[in-house]
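Pasting the structures here.
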Structure 1
Amino acid sequence: MTRERIITTDELGQLPVTLEEAKAHVKITGDEEDELLRSYLQGAFEWATESTRRAIVLREHRITRDGFPAGAWALPLGRVASIVSVKYIDADGFLQTWTSSPLPYETDLDTDFSPRLRPKRDDSWPITGDFMGAAQVTLEAGWAQANIPLTVRQAILLKFAEFEQARAPGDPESEAIASAASMMLANWTLPIWN
């Protein structure tokens, strides 16, 4: 079994929800606790990313495997905006870019779930050397800020509210909020890839 490794290669820009939106959601008007609230918002975003196993905000990622798959490569992270590059380590240990004109691969990126990458018909994946992470695809995954689904944004706001309201575990109201937030993400959760 080949395991994939995902490396985020650029910095996180704007979160899907602004601090001002989050504060309005829980009816906070002052700015005395902004640093603490920012950490709650970051935590809510990270929770949503981990819960759904997808890229929520558009960012660049590199995915590596020990070799190319037998057929199509089911790309993790959900919505893929573009393929930046496909590279591989050859038998001599040199990193090569798999390219030609036209590109030797095709994709079905117009989906929020499990887009695929594969060689074009009558072509095949390049031969990789026996190295860990020998097959690499760099891609931009996630939604553009204006396209993040409302249910995902709402789930992040609910999780933020849970963090803000229940500063100690065990609060029944907090548990209800957490349950609602998880249910909102259920339709956006990707399967576990191996």
Structure 2
Amino acid sequence: MREFVLLSLNGRTSEFDLNDLTFGRIDLVCRAVSSALFVSDHIRRDTNIYVFLNGSDNPPKMISFIGETIKDITPDEKTISRLILAALKKGRSLVLEQEIEVSPGIRVAKKSFEKFVKEKSKENKLFYLSKKGTDIRNLNSFQGLFILGDNLGLPKKTEKLLKNLNAYTISLGPAVLFASHCIILVHNEIDRK
């Protein structure tokens, strides 16, 4: 199983304009979801991506995309943004720690990124993607949960939490890349192994 977690610090947690996905950087989130779930001719059924939206007006929100069961999704930003908007509308009245299914393979929860990562660390190795890490090509095994930030990166306190959880910091090369590109490169490295 391949799992990715994206923390979007400005990701809208209330309704947004489908014609302007840059507001709240939903465009970045959509590209990350597409990169995680799709290859040229099918959905990666062995992949999940969890998106944490911490922007206005109702944070935190986690939207889960489960490759094994997801249906009615295509890799374009418009389709993915509609699914995110539907999840946010359906999850509007959730209380902390509550989670509901929006459609097959898509869930929405009111849950913090930190709590989720702590829970996952009990059964998964954590890999934090950062330009300061060990080159992924120097690792023999890298099955686990891959953690990424959006264009703002991760806050220092979150990086400290990951360090305390023994997350392994890995790099994909010398350049700072888009989160969606990082996901593709991780997939490629796993596919090649």
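What follows draws every value from the coordinates through simple rules; no lab data is involved. Predicted model, so just to flag it, every value in this text is computed and none were measured. Cβ atoms are built from the backbone, for glycine too; each structure is taken alone.
Below, the figures for the structure above:
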item	result
With Kirkwood radius over Cα pairs in Å derived as 18.5, matching label from 1, 2	1
Given 30 for relative contact order in percent (Cα under 8 Å, 6 or more apart), calculated: source structure among 1, 2	1
Structure from which 1.3 was derived, distance in nm of label points 7 Å out along Cα→Cβ at positions 13 and 157, options 1, 2	2
Among 1, 2, which structure scores highest (criterion: distance in nm of label points 7 Å out along Cα→Cβ at positions 5 and 149)	1
Test item: FRET efficiency 1/(1 + (r/R0)^6) of positions 53 and 101 (r between Cβ atoms, R0 = 30 Å, to 0.05) calculated as 0.30, pick one of 1, 2	1
